[in-house]
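Below are structures written as structure tokens.
No lab work stands behind these numbers, since they all come straight from the coordinates. Computed from a predicted structure; not experimentally measured. Cβ atoms are built from the backbone, for glycine too; each structure is taken alone.
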Structure P
Amino acid sequence: MELLFWISLLLIFYTYLGYGLVLYVMIKIKRLFVGKPIPPSEDNLPSLTVIVAAYNEQDFIEQKISNTLQLAYPQDKVKYVFVTDGSTDATPQIVAKYPQIQLLHSNERKGKIAAMHRTMQQITTEVVVFTDANTFLNKQALIKLSRHYANPKVGAVSGEKRVQIDESADATAGEGMYWKYESKLKTWDSELYSVVGAAGELFSVKTALYQPVPPNAVIDDFMISMLIAKKGYKIVYEPDAYASENTSENVGEELKRKIRIAAGGLQSIIWLKDLLLPIEYPLLSFQYISHRVLRWTITPYLMILAFVLNWMLVFSQPQLILELLLAAQVAFYGMALLGWFFESRQVKVKLLFIPFYFCMMNYAVMAGISRYLKGNQSVLWEKAGRKK
């Protein structure tokens with residue numbers, strides 16, 4: 001029982017902190033031999049198409065169009081396509097007012113991935129950039145992404161997601177803190193070898209490498225990028241190309257989003273089962289298992305197991321180290337419960353944001369796994385409400 005406890009604790013630590021430490025050491029060692037990475041040249045940029053999937057986004061679409069048309073890129077090398085399939089509000093009509101943008105619209109709603117596949121059949125540029133309708137890009141984003149394609153080993157480039165946190169933030173501010181940590185891990189992942197998947201807010205791929213994923217894919221952006229990685233190409237992370245968005249409208253909306261991602265995570269693990277055996281992809285498999293698989297599968301359950309075993313061990317064979325660890329767990333989960341209590345009463349206590357958000361994320365993984373195994377996860381994209 002004690003051995004199982006220590007193994008559980010070690011895996012929990014490795015999942016959330018240990019992997020970052022290992023990455024940091026590996027990066028330092030790599031730099032001793034090859035030096036720090038040199039930013040690629042911005043000359044000879046490829047032709048590209050910006051694709052925006054927008055479902056009932058009339059509140060944001062004017063801002064998105066304005067932001068998109070102001071992005072810096074050689075005008076003879078860039079095209080813009082907005083796909084609004086299934087939208088029942090004024091989104092298609094608003095987009096149609098702009099002659100610079102190609103509008104693709106179908107009244108039938110088949111889900112985001114079906115809309116993207118339909119759009120990709122019409123793309124003729126070398127690179128395609130995907131970005132969400134409710135996120136806004138920095139002016140140099142397209143250039144910063146596309147410059148990496150001068151390296152023939154690069155098959156996809158992911159931008160950074162930045163979550164805007166204001167002074168009146170509630171516990172959803174934990175989302176922004178989480179993404180700051182994730183950004184650092186992705187930066188190191190990219191420098192070591194490859195990012196493990198791309199975020200849908202902003203990512204790009206070589207058009208020739210795009211492979212349609214099954215129509216029931218839940219997190220299509222992750223699958224599209226990982227299928228490219230499986231072909232032997234690298235996924236680069238570019239933090240100087242970023243998509244900004246507000247935090248979720250409330251904790252309920254954030255939880256809904258996290259559960260969907262967790263359900264899609266398990267689906268992806270099943271579909272990418274070849275990556276679980278590091279024979280063909282040793283470094284990529286190491287990064288994939290360490291950064292994704294552990295978080296999306298066993299670690300949330302190990303947290304419960306470690307807590308229960310810690311109680312049992314303290315009562316059966318009291319030791320100071322075990323008692324200290326139990327006290328630390330009780331304090332952390334107590335803070336998370338207090339965070340939930342105050343959040344439910346709309347009382348903001350920033351000290352409790354991180355433990356509450358951390359526990360909510362892990363609950364979402366378990367709920368997402370349950371939803372996927374029961375077959376209750378729809379492929380239709382349900383956008384989470386964002387603060388305006």
Structure Q
Amino acid sequence: MSRFDSTGPSPEDQPGLTDTYFRNTRRIVQAKGDCEVEYAVFMRRPVTYAGHLAVGWLKAMAAHRGVSVGVTEPHVEGAWVGSGEVLCFIRGPFSALVDLETIFLQRLGAACVAAYNAYNMCVELPKVAFLAMDARHCAGSEMAELMAYGASVGSKKAKAKTGALGFIGSSTDATAHFFGKETGAGTMPHALVGYAGSTLRAAQLFHETVPDAPLTVLVDYFGQEITDSLEVASHFPELAAAGRLAFRLDTHGGRFCEGLDTPLSYTVLDRHVPYATRGYRTDSELKHLMGTGVSVAAVWHLREMLDANGFDRVRIVASSGFGPDKCRMFSFAKAPVDVIGTGSYLPQIWSETYATADIISYDGRPRVKSGREFLLRK
């Protein structure tokens with residue numbers, strides 16, 4: 001047997017992680033006679049194809065078992081694939097493939113949906129960079145790997161098609177390589193600000209400990225986004241002037257950014273993008289523009305205050321609830337944000353990540369369960 005060289009469950013772990021009925025079927029086929037089968041894999045929603053991790057694991061398992069399998073991928077990585085369209089065809093011995101279906105589908109469907117979601121965010125805000133911050137929203141390291149990989153596929157597609165900046169990194173070292181980086185990105189959580197006792201002190205502690213890293217400071221902990229931003233920028237004028245200082249807005253959705261309420265949010269938008277408050281169509285779009293939390297108005301307000309105090313090179317990072325709809329409104333209102341951190345949206349609707357595989361031929365004879373005839377090769 002060849003050395004197993006792939007991410008994903010090892011040959012030793014795989015049996016305990018797959019469905020029992022697949023393992024039982026493998027035993028039967030091994031005892032009663034093998035055959036050549038062909039699987040067709042599909043999903044019940046449009047996705048962006050991201051099959052590298054799943055196919056790589058499948059081929060590594062087959063090689064470990066000393067068999068050859070064929071995988072036909074009708075779509076290049078990053079291609080749009082419609083609901084019900086075949087994502088890939090898999091051919092090989094039934095005994096070698098049947099018990100691999102569980103993990104193969106786990107590694108395929110989730111990545112394809114994450115790629116689709118990431119692509120749509122990137123094209124909505126092509127001039128803004130994104131950071132994959134999904135790790136803590138994931139059910140373990142394997143899911144985090146799939147989400148980051150999917151984000152990288154969607155990002156590459158957006159860069160190629162629209163010139164978008166796309167995703168520039170992830171929050172963990174383990175997934176940074178998907179974005180061409182060696183380490184994860186990020187500076188501080190709210191916990192550091194709480195530990196330090198003030199936003200300025202948290203910034204000082206970080207800069208003293210990691211002096212060579214660009215400094216991105218969370219400024220919403222005490223509900224003083226503007227006051228604390230100006231205090232930190234005044235303390236680090238060299239970093240501010242060099243463009244190595246950024247402030248991250250992660251304001252809780254239960255309150256407005258410091259200095260804003262509904263009327264003042266209207267006023268801020270009217271100063272910078274007066275058309276914006278006349279172009280929304282839904283309540284959720286209005287909330288993205290000028291509601292509580294990290295709104296367009298909040299970003300414009302912070303930018304206005306920084307510029308007025310001579311900190312025009314300080315960058316703004318935004319996070320909290322960013323999906324395509326929110327990105328679309330930020331683009332519509334030309335929100336002056338430089339980077340967006342997105343986490344929970346990449347795997348937002350988990351029930352939509354399910355991929356399905358059906359055998360469509362046995363020893364070359366077409367045969368598929370009733371209702372799935374659409375999978376048969378034309």
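Thinking only about mean count of other Cβ atoms within 10 Å over residues 8-15, which of P, Q has the largest value?
Max of mean count of other Cβ atoms within 10 Å over residues 8-15: P.
The value 14.0, 40 for Rg and Dmax of the Cα atoms in Å, for residues 184-263 alone was derived from one model only; which of P, Q is it?
P
Here log10 I(q)/I(0) by the Debye sum over Cα atoms at q = 0.10, 0.14, 0.18 Å⁻¹, for residues 200-367 alone has been calculated and equals -0.54, -0.94, -1.22, so which of P, Q was it run on?
Only one of P, Q returns -0.54, -0.94, -1.22 for log10 I(q)/I(0) by the Debye sum over Cα atoms at q = 0.10, 0.14, 0.18 Å⁻¹, for residues 200-367 alone, namely P.
Quick check on the output: 3.6 is distance in nm of label points 7 Å out along Cα→Cβ at positions 104 and 192, derived from one of P, Q. Which one produced it?
P
Who wins on distance in nm of label points 7 Å out along Cα→Cβ at positions 40 and 240 among P, Q, i.e. which is largest?
Q
By the measure mean count of other Cβ atoms within 10 Å over residues 208-215, tell me the structure among P, Q with the highest figure.
P
By the measure percent of Cα pairs over 36 Å apart, tell me the structure among P, Q with the highest figure.
Once percent of Cα pairs over 36 Å apart is tallied for P, Q, the winner is Q.
Here helix-only ellipticity at 222 nm (-39500 (n - 2.57) for each DSSP H run of 4 or more, over all residues; to 500) was calculated and came to -15000; which of the structures P, Q was it taken from?
Answer for the origin of the read-out: P.
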